[in-house]
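Bear in mind that the values in this text are calculations on the coordinates, not laboratory data. Keep in mind that this is a model prediction, so the values were computed, not measured. Cβ atoms are built from the backbone, for glycine too; each structure is taken alone.
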Structure I
Amino acid sequence: MKHFEEGLKMLGFNHNEIKVFLAILARDCSTPTKVSGASRLPRTTINHILLKLERRGFLERVKVKGHWEWKTVRLTDLKENILKTARIFEEK
């Protein structure tokens, strides 16, 4: 798991973002409250991180039984996001 965390750091994740991402990855789909409990971060911090990771293309919001939960994007989508980011850096 440490190797995976290092990979996330290379993608620009900070310590709290890694905790949130891994908490969601472990559960497939999760509410902000459950992510808060699993990551031991305040719920208000969780909301900010979830939105940030969604904007960056790592998470998506899905409707489950009338409420919203968060899940990681499919690995193929994640790969596309990473390659797109790499191309942007190559252009600069």
Structure II
Amino acid sequence: MAKDFIDFFMFSGIVFSSDDELFGSRIVKDVRIYLQIYLDNFCDVQIHSYYSYKYSAQVLACASIALSRRCAGLSPIWPEELVQLTLLEFEDFRLCY
């Protein structure tokens, strides 16, 4: 299930010191809380969506993380650290994003 991948990636870390907010200001300390809220909501939507059954749980988790980072204003949306953690490039799940 995508939630299991998300929990693992969150535990490993999806916010990095190299991140910057899209609006140029420093990252707020609460960004992890916002990311968790976004991820929980995206997981709820995926559970009820037939569309999500076309993709693997890992791909859905990565798309959710990228979208959450975008909603939180983090840049880049899919940094190299996440490529190394997930073993997926953004292009690997772009259609699901």
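So semi-axes √(5λ) of the Cα gyration tensor in Å, computed for just one structure, reads 23, 15, 12; which one of I, II is that? Checking each candidate, the match is I. Supply the structure label, taken from I, II, corresponding to helix-only ellipticity at 222 nm (-39500 (n - 2.57) for each DSSP H run of 4 or more, over all residues; to 500) with the calculated value -20000. So the calculation was done on I. Which structure, out of I, II, was distance in nm of label points 7 Å out along Cα→Cβ at positions 14 and 46 derived from, given a value of 1.9? Structure I accounts for this read-out. Here relative contact order in percent (Cα under 8 Å, 6 or more apart) was calculated and came to 24; which of the structures I, II was it taken from? Derived from the structure labelled I.
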